[in-house]
1. When relative contact order in percent (Cα under 8 Å, 6 or more apart) is calculated for each of the structures I, II, which structure yields the highest value?
2. From I, II, which structure was distance in nm of label points 7 Å out along Cα→Cβ at positions 83 and 507 = 6.3 calculated on?
3. Between I, II, which one scores greatest on distance in nm of label points 7 Å out along Cα→Cβ at positions 155 and 587?
4. Given a computed value of 0.75 for FRET efficiency 1/(1 + (r/R0)^6) of positions 379 and 539 (r between Cβ atoms, R0 = 35 Å, to 0.05), which structure among I, II does it belong to?
5. Using Kirkwood radius over Cα pairs in Å as the calculated read-out, with 26.9 as its value, let me know the right label among I, II.
6. Assuming 5.4 is distance in nm of label points 7 Å out along Cα→Cβ at positions 131 and 243 as calculated from a single structure, say which of I, II it is.
Structure I
C-alpha cells in the first residue's frame, strides 16, 4: 500500500504510483516538511526494527537465476544434490521465468540468452521435461537467438563440465599464468579482485578439462546439433581482437604439448594461492562465484569432499542462500552487512537519531570489530602500506575495499561512542589506508590501486563483464567526502581527487556511476563530496549537475534510471521512479543548496507518497551494479537507507556543514 502524508491510503495517489500518472506536487513548504518528518519517523522505526542484536543490518542481495542454476550444476557435478534443495531452487527459477519463456538479468530488462540456457538446464536437472510448455518456449527462444553457441563463455564452461560443450571450443586459460610476476602484462594481479579469485581456480579447470556424464542431451538448445559450434571469423591480425584471438589459438596448441611437470607445478601453485585465500568461514572473498570454482578446482586436484578445506567451502555455500516463505530458495552472489550497516548508521544519524543511541553504538561496535588489520592482495601494489580498511561482507579479510572504508569512517564519525580513542584510532588507520590506495591519476578504484591494464578485458575468455578495477567517480566521491570530513579538504591528495572528479564530469553535467545505476548514482555521490570539500554551490560543475538532475526528473516527482543506460544513451537519466534513485538525486540537490526549490519539494513529496504503511519502500527495479550491464544487483536495503538519508537531510540540514572549512567533528583541523 501507498501511504499519503497523513498516513491514510489515497486511491488517487496509489493509482499514480502504480501506473506512472503525475502526482500533483505539494506547493506549501510547511506541508512538505511535515510530510517529510512523518515519513522519516516511520522509516526510522522500520530501520531500527531490522537491526540484528549484534549490531549489523543486512538486506537481501538479489541478482539473477544464474546463481541458482550454477549452484544446482555444482551439486550435480560433485554428486551432493538433495531433493529438497533441488526442488526449492527449481521453484525459485520457475517463478522468475518471463511470459515468453525466457529469463532476464534484471527486473524489466530484456531476455538474456545465457541466463535462459542456465535456467533451462537447471530445470531439466530438477525433472522438468523438454516438452513441458514453459520449457518448449524457452528452448525455442534460445534456438532463435543462435543456440548455446551464442551464450557467454562461463555458460559454456558449465556445459562443458557435463559434455554438453567441447572444451576445445572454449578459450584457453593456462595455469602457467601463476608464474607471471606482477610487472608482466596479464599477470593475475592485472585482473580486478573478483575476476582474479575466479580466474585462478578456472586455470585448473581449463587444464584438467573434466567431463562428468550428463543425465540427458541438450540437442534442443542447438540450432544445428550436428555442428553446435560454428567457426568464428578471425579479426584482422593488426587489431587487438585479432592479436588475442591468435594468442588463444597458440594457447590451445600449447595445451597439447605443455610439459606435464611444469603444468603440475603451475596447478599446485594455483591450489596454494586458493587455499591461502580461503576465509575463516570457508568462503572465498565473501562472494559466491569464487567459492564455486575454487571447490571444483580443488576437487579436480584430488581434494575429497571430507577434506577440511572442501568441507568448509561447501558449507559456506549454504550461507549464500535465502529461504523464502513459499518454500523457494534464492542464492545471493554475496552478502553486504558492512555496507548495509554503515549506510543504515548514516541514515539514522542524519534523520536525527541521537549519536549515542544504543542502536548506533551497537552498530559502531560491530563495525569496529570488522576492521581488517592484515595485508591482502592489495598489498602486492602497495607493499609498504599498513592495513586498516573494511570489506563489504561478513568474512573477507583478503579484500577490504576503499568504498566501504570511506563510508564506515563517515558512519563512525556520526556516533558518540563511550570509547572515543578506540574509534579515533580505527578511523585514523582507515583514512591512512584509503590515502595509500590512491591511484596515480589522483582517483580511487574499489579494491586495488592502479588496476587499469587494458589487456585483461580483451581476452576471449573474459566476456562475462568488467574484469579490471579502474578508478570511478562514485568511489572517488565517497573518499573525497570522507577526507573532507576528516579535516583534509585542503590536503594535496584530496585536491588531486577533486580535480579528477571535475575532469570526469560528463558534458551533460552528470557523472558516470560504476557501482550504482548509473548517472544518477554517480552524480548523487560526487556533488555532496565536492560541497563537503569546500566547492561553493555556485561552482559551474555543481550548477551543471543541478541542471541535469532537474532536466531528468520524472513527471511524478521522482527519479529513475534504467540499467540499459550503460548501453543505450536514450536511457541515461530515464526510467521508472525508484526510492533509491530519487534519494540519490535529492542528496545531490540538497548538498547544492536546492532545499527550497520546487524540484526538491516534488522529490520529497514523491518519497512521502510512495512510502508503505510500515515505513518501508518497495523497489523491484535493480539499482545496484556489479558489472555495468553484465551483472546487476537489487540491494533490498537501498530502498530503505537512502530515502531516509535524503529525508533526514531535508528535515535537519546537511551533516558536517563545516567540513569544507577544514574542521571535522571531534578533531582539530
Structure II
C-alpha cells in the first residue's frame, strides 16, 4: 500500500531544521506543511505553517493549514479560534467554512455535556451547509466546482446520521455520492472522492458497496496515513450505529493502520549473573523482532537506544523504511558509557548510526546520569506518552514490543514498563528470551548482568555525595494586573490570592514537596504529577470565574500558570532555612510562565506526554513551538485542560 512505502532517510524533521525560512516562498512553506500533514506529523506541520505566516502575513492558505494541523493534532478549540478569526476577516470560502465546521464536529465529539454536544453539532451542520449551498449556487457543473461540493455535503450527511436524522442523512448522502460519480466520470478520481463515495454508501446502508469502495480508496496512490486514519474514524462511528455488530468488525478490517510500535527489552548480557541475552543470540533476536514487526504492520517506532533490544529494533525499523523516534534519559555521552559501550563490539558505532537516521531524538534531560535510576523510568513514561500522542492524532492504539523474561526487574526496566502498558492499552507483543537461547551454543553457565538498561556495574554515583536529585513537577503561577490592585485593597488581594490557594492546597491528597510565594507569584513543587494537574486547573478556574473588578483600578485579574516535570536538585536554602529545589528544569518551568496566555495553563511537552499515558481526566491542546522567556530557547508547548469540552469559559 502507498502509505507503507519506504521513506527517504532524510526525515521531514531534518528538512525543516535545514529549511531556509528567511528566503522561502509561501509555496515552499505550504509544500513542506502538506507533506507533514500527509504522514501524520501534525504538530510539526502547524509549526511550519505558523513560521510561514510570520513571513507571509495574512496568507489564507497557510492559516487554513495551521488550523487543520491543530485540529488533527487534537486541538480543535484552538483551531476553531484561528478559523473564526479568518472568517471574521472575510474568509468565507468553502475551505475555511468546511475546516471550521470540522473543528466544531470534533468539539461535538469531545463535549462532556449534552447541551455543549448539541450546540457544537448545530454549529458544524450550519457551517457545512453554508459551504455546500454556496457552492451549489455558483456551480456551473465544471470539475473545479464539483470538487468543492462533495466534502461539505458528505459531512452534513454524517452529522445528521450520528444525530439520528436518517431522512436528512440519506438525502445528503445520495447527493454526495452523485457528485463523486460525476467527478470520476470526468476522469478525476482521487482518494477523497473514492472514500466519500464509500461513506455515502455506508450511510445509505449499502454495506458491501461501501466496503468495496473503501478497499479501492486505501489502495490508491494518493492514500496517505493521515487521510486513511480520518476516513477510518468516521466510518467506524457510522458502523457503530448499525444494529448488526458485524458491520463494525467488517469496516474495521477494511482499513490498514500506521503501525505505531513502542519497544523495550533486555540489553546484551554483561558479566555478573545468569545467561539471558548473550551476544551470539543477536541474529536470532533480530529475526524474532522482524517477525513481530511484520505481524504488527509497524511503520512508526518509539524506543530508547541501549545495546541489545533497543538498537536491534531501531535498525530493523529503519530497514523497513519506517519512522524511528529515539528517547534518551540523560546526556548522550553518559548514556553511551552506561548503556551502550558495556556490550563491547561495534555497539557504539551502531548507536551513533541509529541516532543519525532517527526521525527525532528526545532527551528527558540534557544533564548527566549521576546514578539516578529514576531517569530510566521517566524516559520510559515519556516514550510511551509520545507513542500515545501519535496514536491520538491518527485514532489508533499503539502497540508495545518487548524482549522480556517475565520477571519484574528493577527501576526503569522492561517489567515496570510492561505493567504500566497493560494498565493503559493492550497486551504487549512479548519475545521470550528462552526462544532465542536454544539456538545458541554453550552450556548456559555464562554469567550476565541483570538485563535492564540501567548500569548496575557502577558502584559509585557520578555526582556529588551531597547532591540529591529526584523527579518532580514544578508549577509557577503569576497574577496579571497585580500592579493595578488598589493600594487600600492590598490586604484583600492577599486574602484572595494566598488565602484561596492555601485552601486548595489543603484539599490535595498529598502535601506538596515545597511551596513559596512572592507578591503575586506562586511556586510549588510536587512529588506526584496528578496533584499538580489538579491544583493548576483549580487555580485557573478560581481566577477565571471570580469577580475581582472591585480590587482593581483598571484591567482584568487573570492568572498565568506553567508546569514542567524533570529531575531537580533538592538543597538546603540558607535564606528560607528549609529545603528548596534548583536546576535547569525548575528554570524551564519558570521560563514558560511569562509566555502563558492569561487565564490558561501552559505545560511542557514532557508533561503532555505523561498526561497521554495514564491520566484520563486531563487533556491538552497544542499551543505551538514557542520561544520561552529570557532566551531560554524554543520548545513545544501545550495548553492544559480537563478531558472533554463542557462549553465553559475555561475550555
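The numbers here are math on the coordinates, done by the rules we state, and not lab data. This structure is a prediction, so every number in the text was calculated from the model and none was measured. Cβ atoms are built from the backbone, for glycine too; each structure is taken alone.
1. I
2. On the way: I: 6.3; II: 3.5.
This value belongs to structure I.
3. II
4. Of the options listed, only II reproduces it.
5. On the way: I: 26.0; II: 26.9.
The read-out comes from structure II.
6. Source structure for this number: I.
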